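A short reminder: the numbers here are calculations on the coordinates, not readings from a lab. These figures come from a predicted structure and were not determined experimentally. Cβ atoms are built from the backbone, for glycine too; each structure is taken alone.
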Structure P
Amino acid sequence: MASTTPTRTRGMTGIGRVLVVVYGIMALAATGRSFVQIAREFDDAPLAYSLSALAAVVYILATLALIFSARPAWYRVAWIAIGFELVGVLVVGTLSLVDPALFQHPTVWSVYGYGYLFIPLVLPFLGLWWLMRHRRATT
């Protein structure tokens with residue numbers, strides 16, 4: 001009798017594993033940063049620190065979605081999370097350059113992730129590329 005639950009036809013290998021590890025590291029880094037910022041000095045820059053917390057949530061969600069991307073629902077969640085991440089880093093990165101007064105305190109995505117060696121700028125492009133190359137059934 002055939003199972004109706006989607007199963008992984010092959011384990012995540014290569015760049016997929018690297019993406020999961022890097023997303024996991026970014027999730028930990030962004031969570032730690034936002035926790036400290038919010039706990040110590042939230043009143044100094046509520047927008048910047050809230051954006052860091054949002055980035056942390058996005059990285060956590062993207063990490064989980066990539067891990068479980070063999071399942072159609074998680075594959076869609078991965079697209080949404082990584083797409084949102086790309087928009088976030090481009091918008092926040094651009095605003096932080098155009099109007100630095102908005103971001104006197106840095107966020108994860110300020111200046112396109114400068115504080116994180118521009119990994120936040122490159123990571124969503126790699127994530128979306130990987131998702132396109134590893135399409136899952138979405139039914």
Structure Q
Amino acid sequence: MSTKPDPATLPCSPLEETAGLKYFPRMLGKIRLHAAGKLWEDLHANLGKGSDGACVAFLHVDYDEMKARVLQGGTDQEILEWCQLKGRPLNDTDKLVWNYYILKLGINDHITPILAKRKADGGLGDRDDIQTITHYIDVDEGRLP
């Protein structure tokens with residue numbers, strides 16, 4: 001974390017949902033804030049990458065195409081419906097699998113070293129309670145202590 005972010009520059013928590021799909025509203029919020037010139041600078045480097053990239057891959061849509069659709073306007077629900085038409089429809093099991101993935105990201109997986117580095121860089125290296133990237137994000141962005 002470079003500096004404490006202004007809440008107006010932050011998207012919602014990765015735990016927020018659209019139609020039962022976690023993280024999706026955060027990704028769209030980052031796109032909208034960035035387009036408005038308001039997105040917290042620390043989040044710029046991972047636009048379309050990391051969890052954004054995983055989410056669009058899961059939906060089978062291209063990030064740049066989805067970004068263009070977001071910037072045309074519409075609700076998160078409308079954009080998710082567009083993603084399902086453009087990519088693939090999601091059933092309840094698909095959403096369960098994605099939500100489990102996003103909730104557990106950082107626990108003994110490919111993100112574990114990244115999480116450890118982010119915690120150390122942000123002065124949170126001693127926080128054993130932060131075991132997932134979603135928890136780290138909410139702490140880093142000031143939603144959780």
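If you line up P, Q by mean count of other Cβ atoms within 10 Å over residues 31-38, the top spot, with the largest value, goes to P.
Across the set P, Q, mean count of other Cβ atoms within 10 Å over residues 47-54 reaches its highest value in structure P. For which of the structures P, Q does the calculation of mean count of other Cβ atoms within 10 Å over residues 39-46 return 12.0? Checking each candidate, the match is P.
Which of P, Q yields 2.6 for distance in nm of label points 7 Å out along Cα→Cβ at positions 71 and 111, as computed? The read-out comes from structure Q. To test your reading of the models, identify which of P, Q gives 15.0, 45 for Rg and Dmax of the Cα atoms in Å when calculated. Value 15.0, 45 for Rg and Dmax of the Cα atoms in Å corresponds to Q out of P, Q.
If helix-only ellipticity at 222 nm (-39500 (n - 2.57) for each DSSP H run of 4 or more, over all residues; to 500) is computed to be -15500, which of P, Q is the source? Here the read-out was taken from Q.
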